[in-house]
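Pasting the structures here.
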Structure I
Amino acid sequence: MSARAAWRLEETLGFDTVYRYTPGKVDWLAAGLPREGEMAAVPRIGDVADRDVPTCGTAERVGEVRRRLEQNGQDLCVVLGQRRVVLGRVRAKDLEANPDAAVEDVMDPGPVTYRPDTLLAELVEHLQQLPRSKANRILVTTSDGELIGLLRRADAERILKELHAQHADHAEHERDAAQARARR
């Protein structure tokens, strides 16, 4: 809210206490916006999340959503409200219901979501403590709940493993180079 709007609420409309919130660094990072500094290169889930996620609305019919998912070889649809806010998710098994039913009637409301600034390594570590059946796909949203993308557990684990291998190769190359310089 702008300073003018806060003033109007207080002075003109008679509100006793008005809090003016200004987003800060954490909100910037949680929105998945560009970063800089020492930690900028550390991979975060917003960097690797798939942004091409099947979506649907609460009023859409189950049969239509099922057809769309089958055509695209998908088994999950993220249910969105206004401004792409995540309201729920619908899995293929949920779409076995009456084809004329509304998505809202079969969706899993309020799924767990993660912020894009979550470190990839921290997410993988957390997921390893959960059964695979409980956390195969991670929804990534802003702090306002707007969908950024989806990250599959297997992709997160594979990407982290590849990054560790690259880091190990780089460290070995640096060590070999240092030894070669020392022999001169």
Structure II
Amino acid sequence: MIGKFLRGFVDGSLSTLGIVIGASAASNVIIIAAALGGTLANGISNLLSAYSAEGVEKYKELRRIEEAMVSKDMKGSEPERQVPRKTLTIGAVDGSATIIGGGIPILPYLFLPTFDAMLVAIVVVVVAVSVIGVYLGKLSRRNIILSALKMAAFCIVVAGVVYLIQWLIIPSQR
């Protein structure tokens, strides 16, 4: 379940970082509104897609077990009755983690001028995903520094690409 949370958190933080950077020519109020809307939509989308995908996987596994058992029908069984609850839990974890992660890059816009808030959002998200990289490296017994650097690099690439796109589209930012 921790993997689902981390996936949602990284998704939410990076996608919302993209929104706040992409909207950085606007006022903080517009940036916050766009980022909150995007974060909530992303969270709901992740809840529904994780719920659907997990449900397919769980039912597929039940059908595989049925085939191996030859004479047993799993319909109505306890394992089958647990599928909706399990998949809803997984979807809720993924969706809520997306919203929590999405809140991270929004917070600086509540307190700082736009450009400063953007820089702080980038730094905070880079640090957050780097910490996740350390955890994933430790969990997988791989190089934690390399894992953290990879996660940080992904974040910096996202920030750089979105900033470049925003800079190219909005002439007043040049």
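We did not get these values from a lab; they are worked out from the coordinates using the rules stated. The model shown is predicted, which means the values in this text are computed figures rather than measured ones. Cβ atoms are built from the backbone, for glycine too; each structure is taken alone.
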Practice task
State the single structure among I, II that was used to calculate distance in nm of label points 7 Å out along Cα→Cβ at positions 15 and 151, giving 3.5.
Solution key: I
Exercise for the section: Using the calculated result 17.0 for mean projected area of the Cα convex hull in nm², pick out the matching structure from I, II. Expected result: I
Practice task
Consider the structures I, II: one of them gives -29000 for helix-only ellipticity at 222 nm (-39500 (n - 2.57) for each DSSP H run of 4 or more, over all residues; to 500) as calculated from the coordinates. Say which.
Solution key: II
Handout entry: Ranking I, II by mean count of other Cβ atoms within 10 Å over residues 127-134, the structure that comes out highest
Key = II
Problem - Answer label among I, II for the case where distance in nm of label points 7 Å out along Cα→Cβ at positions 119 and 159, calculated from the coordinates, equals 1.1 - result: II
Practice task
Rank structures I, II by relative contact order in percent (Cα under 8 Å, 6 or more apart) and report only the one at the top, that is, the highest.
Solution key: II
Exercise for the section: Taking distance in nm of label points 7 Å out along Cα→Cβ at positions 103 and 135 as the quantity of interest, name the structure among I, II where it is greatest. Expected result: I
Handout entry: mean count of other Cβ atoms within 10 Å over residues 31-38 from the coordinates reads 11.6; which among I, II
Key = I
